[in-house]
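Dropping the structures in below, format is structure tokens.
Throughout, read-outs are computed from the coordinates displayed, never taken from laboratory work. Only a predicted model underlies this, so the values are computations on that prediction, with no experimental measurement involved. Cβ atoms are built from the backbone, for glycine too; each structure is taken alone.
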Structure P
Amino acid sequence: MSDDRDIGYAALGFGFGIWSFFWGFTRLRRKRLIENIPTSTVRGMAMGLVELVGKARRVKTLRGPLSGFDCVAYRYLVERYEQRGKSGSWVTIAQGDSFYCPFWIDDGTGKVLVSPPAAELILAVSYEFKTGLGKNIPDNLIEFMNAHNIKYKTGFFTASSLRFKEWDIFPEQTVYVLGSARKKETDWVEHNDKLHQRIMELKSNQEKMKAIDENKDGAVDGQEWSWAVAKIEQELLEEEAKSASQEEHADVIIGQGSETNTFIISDHSQKELIQRLNWEVLGGIFGGVVLTLVSMAYLLTRLGLVG
């Protein structure tokens, strides 16, 4: 090269090689963890890091934003190809997920909630589309782009090169989860909201207000009102306790733990995950070593430090 850009590229290669080397060891630790931790059942699991395999069940009806598929969880990505001088790259212009919504995993012995935030999703692509010459953009994607103010041009030509990807977990699909089981914190906000709603319903119902007027003097005094509120709250607590007792591990949730960051949700089997990690370890450690040595040798030669 006529300038020093090759030195910059070699330096980047050297740095990336070192990063790849250490990243490979993180994947090696992940692989060994998956290999060594036994698969638990929902009924027999203990608190802490657990490995579960079961069917995904919905808590809330969800649809993939790009595909419209009925799903339990999703993640999507929209990219635009941007030309910069003689080169170009894909740039993310929209992305999102359903991590705000938990889902159930049911292994036949019971079911437990999975809370996806901070999870490493390892899923097969469920829906994919790339714009191109002569390709009409599907109506579902046009609707999505209109809703998200993404510029495009339909017809024989497109205004820009776009690609769309979506990853879904479907109802009743077998999923692998490696995460931390922990007790859920009591949701007193939800409890208080329900209590407030029932109190307001009582106030607006004249017949019920007459019923709590114990001395029949035509007015509900402070003591009568306190008894009525206490009765409402007791009934609500009994309902919540009954609902919790009907669900296996209703007070437990699977998510990222405070002591370990390991949290995987996948539609791959344990064997497939280990095979995938084997390649990542090989590419990270050995590929990183090769790239680092080659880049270092080039830098030393280019700078005249070796003959």
Structure Q
Amino acid sequence: VAMKIALTNFMVISFMLMSANLWSVNDAKITSSEFPKVLSEFEFFIDQTKQLPVENVHPYELITTLFSDYSYKSRFIYVPEGKEGSYQKDWVYDFPVGTALIKTFYYPLDERNLDLGSNLLETRVLLHKETGWEAVSYAWNEEQTEAFIKIAGKTINTSWVNHEGVSRDVRYRVPNMNQCKECHSTNDVISPIGPKARNLDKDLVYRGKKKNQLAYLLEHGVIDSIPKGIQAVADWEDNSVPLQDRARAYLAVNCGHCHMPSGVANSTALYLNFNETRPLHLGINKSPVATGRG
């Protein structure tokens, strides 16, 4: 019996090692001028339904996240081998051509017991091509086996049971390609908005051991450096943090990508990005300038 167990373990480990070498991202699909019709063509995952990534696709988390109708999200990043994202002060890392940012939106069937499974709705990809960043969404089929490109967007009616045991319904909107620009536009150019150093500076558990996420990304060649004296974003859901810090974090992450001098809402002069310090531009005693008489 012991020999059979040992042999089985050896086979499992061998399979995992072979998988790490055999499975790799399709770089050509990322930089191609055309988007694949289905998500699986990128080859980001060993098991797409379970969201198990291949070796060089790294999961990551943000301290404070964008609110999206109570949906859950899984985030991943892929940077081509031998390349790294360069640190930019007060902005996202400058990731090289060939980078892919992947975000899957889903609802658990029942928040009281996450082991019951979840319902995958959409996977958004932000791809750094030779001509710049481009974004597109893929909607999951009912069988949860594949996600299909949705250039024009899609509405998905879904439901889940919340922590209180109440069934909640939502009309989930998969954005069309133009709508992606509404948030991901800086100086009229599409760019990432999430993976800033200050919003990545948190500890996660990797293979049973706690490690700083930025240190992990540096170790695996995703980023080139970690800034000294970084001021991490507050977790807006952490009641132990001062209310003002939580409010600034929530507004910066949910509103600051548009409400900043280089954002699409710059004409309002209401700037909510994290590094804004001028009281007037933060809305204190500020009169509206672009919202009409209301």
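When distance in nm of label points 7 Å out along Cα→Cβ at positions 116 and 260 is calculated for each of structures P, Q, structure Q comes out greatest.
Set P, Q, criterion relative contact order in percent (Cα under 8 Å, 6 or more apart): the highest-scoring structure is P.
Out of P, Q, which structure matches 20.7, 80 when Rg and Dmax of the Cα atoms in Å is calculated? Value 20.7, 80 for Rg and Dmax of the Cα atoms in Å corresponds to Q out of P, Q. Given -5500 as the derived value for helix-only ellipticity at 222 nm (-39500 (n - 2.57) for each DSSP H run of 4 or more, over all residues; to 500), which of the supplied structures P, Q does it correspond to? Of the options listed, only Q reproduces it.
Matching task: 248 is the computed value of volume of the Cα convex hull per residue in Å³, for residues 124-275 alone. Pick the structure from P, Q. Here the read-out was taken from P.
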